[in-house]
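Just so it is clear, none of the values below were taken in a lab; they were calculated from the coordinates. As the structure is a prediction and not an experimental result, all values here were calculated from the model. Cβ atoms are built from the backbone, for glycine too; each structure is taken alone.
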Structure 1
Amino acid sequence: MKFQIFVTLLALSLSVSAQDTPADTNLIDTASDTSLVIVAPVTSLIAIDHNYDKGEIIDLRWVPSIDDQLLDGKVLGYNVYRIVNNGEPDLIAELPPSTTSFQDQDCHLDSVYSYYVAALSESFEANSNRTAPISTEREWLNFDRKWLFLIALIVGGSVILFITAARRGTKLFVRKIAGLEAVDDAVGRATEMGRPILFIPGIRDMDDVQTLAGLTILGRISRVIADYDTRIFMPTSRSLVMTAGRETIKAAYTAAGRPDKYSDDMVTYYTDEQFGYVAAVDGVMVREKPATVFLLGAFFAESLILAETGNYIGAIQIAGTARPAQLPFFIAACDFTLIGEELFAASAYLSGEPMQLGSLKGQDVGKAIAMVVIVAGVIAATIGEAWDVPFMHDVVGWLSGVFSTR
């Protein structure tokens, strides 16, 4: 009986050993593949046609691999593949970990696209499911800019309204600008003293709006000079400005009925070199001793040199520029200074022409709207931060987007 029990136990032992042998083999195989780092693919991959474009952008969004969201993330990055018209996949982007979106900006209206994203580890690439086929569309209207369009519509309508009112004889209020009010007196003083007038249009070419504004004022000054029969000198540092200055002064003399009094020698060209031009103009000031000096245009480091020389010879100086860095020098050394946009408003101010006056007043409406938006944004931001009102933060975001062009 004992012998039978011993044989039975021996048989059971051999059976267990035989069953354990394959398991041991599997453990060995698994151990041999420990270098393979498997990661999970991304999920919820979608492709969406980008809104308000020319039909050339598709937006991709996805949820990152679960192995990318862990503290010891195994994902090294993502590869984005594109399939055009059921063709072969093409790698179009290599992205870093934690990326959740991508824009394909090289699409065409006549093609069909699908995409998949591969999560990368050191030795493994896990592909996501492909997106549904998608094609792009072109949108003609960008409704994200509707508020900007509305503001432009209001400003444009205001310009038309004010121009119409000015043509009907309605007197539009324009704030007095001291520097422009003094033009007639400055020219009259030069006439009484028998000394010339010096007009300096800055050192920039005709592509600068400040130069154009200065030449516009020159037309009005030249008309007064022609009426008073006073001499004018206009040294320039650009040949095109010289030509434009001659035409402006000639037209003013012709309009005044004295075309014979005009001479091309009134406008001269010296040099394009900044300080060479300044030295030449300072020489003219010291020799001719003009009674009145106009500095209207774009000025840089030479502004103080010119203004101090004019102050030294005792001339009345009327200056104007839109460059903030030079305004302090003009304010300190000149009698009158046109600050910033006063230089650009001078044409409408001097001429009183309905078209220009209407445009000026219409722009004021746009500035008023901008000021209201800025003040409302400051108040909303202050309330949101001081009392922690989430709604006010939303208001600030909305107001920030009112003038956005993106």
Structure 2
Amino acid sequence: MEKLGDLVSRRVGDIPVSAIHEMTRLSATMSDVAFLSWARPEGNTPEFINEAAIKAIKDNKVSAYSPVPGLLELREAIVEKLKRDNNIDATPAEIIVTNGAIEGLTAAVMAVVDPGDEVLLPSPNYSTHTIQVQLASAVPVFVPTIEEEGFRPDLDAFRRAVTPKTKAILFCSPCNPTGSVFSKEELLGLAEIAEEHNLAIITDEAYEYFTFDGAEHFSLASIPELKKRTISCFTFTKTYVMTGWRVGYVVATEEMIEQIRKAHIPMTICTPVVSQYAALAALKGPQDCVTEFREKYLHLRNLMCQRLDELNPVFSYQRPKGSYNMFPKIIVEEGRDSLSLCKDLLFKAKVSVVPGVAFGPTGEGHIRMSFCTNAEDINKAFDRMGEYFSAKGYL
């Protein structure tokens, strides 16, 4: 019998097992684990959203496919939201509703790059972006950010990284895993590079509402002359605690949306219709919940920073200005790889965190912690890490 390896494409076979999902798998084999590894908001979808979905089911609205780009009523509501919150002028024809931002980003990458093309990614970066580029048989090119300045993008390094094969720049801001928020000036600097070299810009704006300390989220597509080269990806997942609903959307020119649609159809045909009605309710309903979530995450971020200060012989960190993730640097056990440390914390301290090696070349030597949980779990995790590092003589 032929070996399985002979049947697997090199494109997929060369992708390593995700360190994030490996830690999730290992954590699931244990009880009483303090989880700081899941960038999945704790809690439930607001009830008014659930009720709208139930009503759509009872009214027999969800049995058939929606139009490929999504329900017109939902796209019209997205147009209003984009104008109100992102200062983006769009039409329903410039929007496609997707299975979360992930599918939208994947379809966008497929629509832009050819095999062998290069895509510039800041490092550390969201690991799924790397895989999306690889699945398109393109080449991810990592551009280190400046950690000591809050993981800000190094515009000179981006400019040096451009080659004749470069086709696009892909990034998320606010950033997973670092919690950095690229300033308007930094984003315009990236856009200038894209303009100079005729590159596409693909943005992941999943954490758009969660910024702190005066940092502001800025959408490049709000600049009319940049809209022609910008593909903006958004999601309801983070904003409304809708991870399981799998609904997001992509905004681009009508011409680009037509190309993204070609990739969207074979992956999913359309986003689940019940999720689209839930998303419509999210946009049309009261927005107090978004403010409450932001205030909750700010409180939990401050708590996590306070607890990290108690471990300052072990970790240094940049205070996150957005998202609900932070990316402390390991400053003990020089040369210790992040995956082995995370496994030790899991098996010996029952604390689940994510190894930085999952987030690009400059991610190694760090761990990702998410504060979208609750104060009890954060304190439990840090109490256990305190005992673990004290036993090793670091505290």
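Comparing mean count of other Cβ atoms within 10 Å over residues 85-92 across structures 1, 2, which is largest? Mind dumping the intermediate values first?
Details: 1: 10.8; 2: 17.0.
Checked 1, 2; max of mean count of other Cβ atoms within 10 Å over residues 85-92 sits with 2.
Match the computed value 14 of relative contact order in percent (Cα under 8 Å, 6 or more apart) to one of the structures 1, 2, and report its label.
Answer by label: 1.
Have a look at 1, 2 and say which one yields -12500 for helix-only ellipticity at 222 nm (-39500 (n - 2.57) for each DSSP H run of 4 or more, over all residues; to 500), as calculated.
2
Rg and Dmax of the Cα atoms in Å, for residues 101-284 alone was computed and gave 15.8, 46; which structure, 1, 2, did it come from? Walk me through the intermediate numbers first.
Details: 1: 30.2, 93; 2: 15.8, 46.
Only structure 2 yields this read-out.
Quick check for you: by volume of the Cα convex hull per residue in Å³, which of 1, 2 is greatest?
1
Quick one: distance in nm of label points 7 Å out along Cα→Cβ at positions 37 and 317 came out at 7.0 when computed from one of 1, 2, so which one is it?
Working: 1: 7.0; 2: 1.8.
Checking each candidate, the match is 1.
Given that mean count of other Cβ atoms within 10 Å over residues 69-76, derived from a single structure, equals 13.4, which label among 1, 2 identifies that structure?
Comparing all candidates, it corresponds to 1.
Looking at structures 1, 2, which one was FRET efficiency 1/(1 + (r/R0)^6) of positions 125 and 381 (r between Cβ atoms, R0 = 30 Å, to 0.05) calculated from, given that it came out as 0.75?
The read-out was computed on structure 2.
For the read-out FRET efficiency 1/(1 + (r/R0)^6) of positions 53 and 173 (r between Cβ atoms, R0 = 41 Å, to 0.05), a value of 0.35 was computed from one structure; give its label from 1, 2. Working shown, then result.
On the way: 1: 0.35; 2: 0.85.
Of the options listed, only 1 reproduces it.
If mean count of other Cβ atoms within 10 Å over residues 245-252 comes out at 26.2 when worked out from the coordinates, which of 1, 2 was used? Working shown, then result.
Working: 1: 20.0; 2: 26.2.
Answer for the origin of the read-out: 2.
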